Structure I
Amino acid sequence: MSDKSNENCRQDTTDVPKKSLKKEILRYKEIYLLMLIPLVYFFIFKYIPIWNGQIAFKKFQPVKGVFGSAWSGFSYFKEFFSSFYFWELLRNTVGYSFGKLLVSVPASIILAVVIFESRRQTLRKIVQTLTYLPHFLSWVIMYGILLSLLSPSDGVLNDVIRLFGGKPVDFLTSTKAFPFIVILSDAWKGMGWGAIIFIAALMGIDPALYEAAMVEGASAWQRTRYITVPSILSVIVMVVLLKIGTILDAGFNQVFMLYSVPVYSVADIIDTWVYRQGLLEFKFSLATAVGIFKGIIGLLLVIAANKLTRKVADSGLF
């Protein structure tokens, strides 16, 4: 009898988690349904294509399909690495990515702190709206805005240059000016949206810390330096790590809209080169090989940066 009772007890304990899990799912079914949409999206557009990534190692022919195409080994990786443009593409891509990282993240943090410290609700709402708005504009529209500002014929900036007796400059075809336009326009477009996560982190700081600092006579700069920044340091680390993981994604849409033949030497990045090689010249295997290369580099950078920040700031993604 004792053995049977023990078995019944084991069955009861194993059934409890199953029943409780089912109850929890039914209880929060609306939330699980909301989760289902992004899960299906990632499964269809992110995980299923991983299987087709094998065409990077094959001489892919659409008629024969993925399975019917012959294996080619690492020939497409070698073709990319030995390309005349490889180091130029890598330099431009990494340069733009790090430039955007060094400008956009600090700009978002400063904007978040300024909005958080503002005591005028009307002014705060106006600034938030004006800085968030560019994020919702496509790069097609942003290109039109930049053209109206930088055009050598009737651009606002060149009108100011003419006013002071200077000669108009074609900024979008200048190899010296183009990198700065890419980095600064990206910061302009994204810093308002990027500030949201920092504002959320600032809202979680205990107000008593600021009150105590004010009693002790700390200035606004001292409160920011010794309370605000250390309190959101973990969030800053997380944002930087996530951006480092996409260091080889320098912004295809932006560069594709802004660049032209005269600035190819400083504007062409890996994604734009892949677009021309993979889609315009139908070299799908080469484009896939470059995509795998970018993914591996991004993974290694995230792991390395995470270990480094754990030693320096005692925080990381994992």
Structure II
Amino acid sequence: MRANRIVIDSPGPPSVLRYERHDIAAPAPHEVLLRQSAIGLNYIDIQHRTGRYPLPDYPSPIGMEGAGTIEAVGSAVDAFKPGDRVVYSSMPIGAYADVRLMPADRLVPLPPAIPDSLAAGIFTKGITAHYLIFTTFPVKPGDTILVHAAAGGVGLILCQWAKHLGATVIGTVGTEQKADIARAHGCDAAIVYSAEDFVDAVRRVTKGSGVAAVFDSVGKDTFERSLRCLAPRGLLVSFGTASGPIAPFDLFELNLLDSLYVTSPAFVTHTRERNELLRRADALFDAVTGGIVKIRVERSYPLAQAARAHEDLQSRRTSGVSILVP
């Protein structure tokens, strides 16, 4: 059959995203044919497009998250059937498409209460938030944490969930409007980093004691100052580099700054085993349906306008979650 997708011929600006029709085969034994109704938009897509995370070869499809309905299953697939609604965030790359093939063992069944559009918007971000605050730094009552990009997709989910767990949550954002959004989604304090130094603000809010953990998806622009927000033996969780790669760093600085810890957890490490993936997905869906995490799709773009979606995301004009619609 014929399908539509976005490909890139080489790394570059948003204009390299090209819409094309192509032939798609019948599913192999362990695959399903998935008709997608919504596609997740994530910062890793920009990293793939720009070549920061190189793709194996070119031309290449792009995108790693989507949701939709299974149309056909391979001969060895017994966990799913045509008509099942599913979501995924996984290789192989190629989510920017209306129809695609996917390995069945990377798909997660969707509960009736979670619409496809929301699932595609929150799955990667919600699973990330889950492992960050339940595994990387298990948040407990009384903890004070700092979350950069608190009005972004991961930030909004993480802040609400951490607040539910009993933490005091400080967030950084770029504008007063985003500060209002962050405060409405779990932040006890929202720091506008364009108006004041966030290190000074964190020290003021915590009365000089610092925070137990910093969750930093920004990277180059925030890394070293994030360390200076930590309490003794605090943990910096670096899980993204939206502002660029982090410069080489002398580890002895961690000693001088009161025995700090730094980690960089990867999504794939926390979802590789299927049981772990399903456990985290169930926790996310329960948090959404139980009202612990309240989030909605703020922007929807037609698949053919993927370049505009990338421009908006990369320029930080978005908040919350955005999706592409085939």
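Taken together, the values in this text are just the output of simple stated rules run on the coordinates, not laboratory data. Bear in mind the structure is a predicted one, so any value in this text is a computation, not a measurement. Cβ atoms are built from the backbone, for glycine too; each structure is taken alone.
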**Request:** Output the label of whichever structure in I, II has the greatest value of FRET efficiency 1/(1 + (r/R0)^6) of positions 218 and 250 (r between Cβ atoms, R0 = 25 Å, to 0.05).
**Result:** II
**Asked** To which of I, II does the computed value 24.3 (Kirkwood radius over Cα pairs in Å) belong?
**Response** I
**Message:** When mean count of other Cβ atoms within 10 Å over residues 74-81 is compared over structures I, II, which one is greatest?
**Reply:** I
**Per relative contact order in percent (Cα under 8 Å, 6 or more apart), the highest-valued of structures I, II** = I
**Request:** Have a look at I, II and say which one yields 2.8 for distance in nm of label points 7 Å out along Cα→Cβ at positions 66 and 282, as calculated.
**Result:** II
**Request:** Name the one structure among I, II that helix-only ellipticity at 222 nm (-39500 (n - 2.57) for each DSSP H run of 4 or more, over all residues; to 500) of -21500 was derived from.
**Result:** I
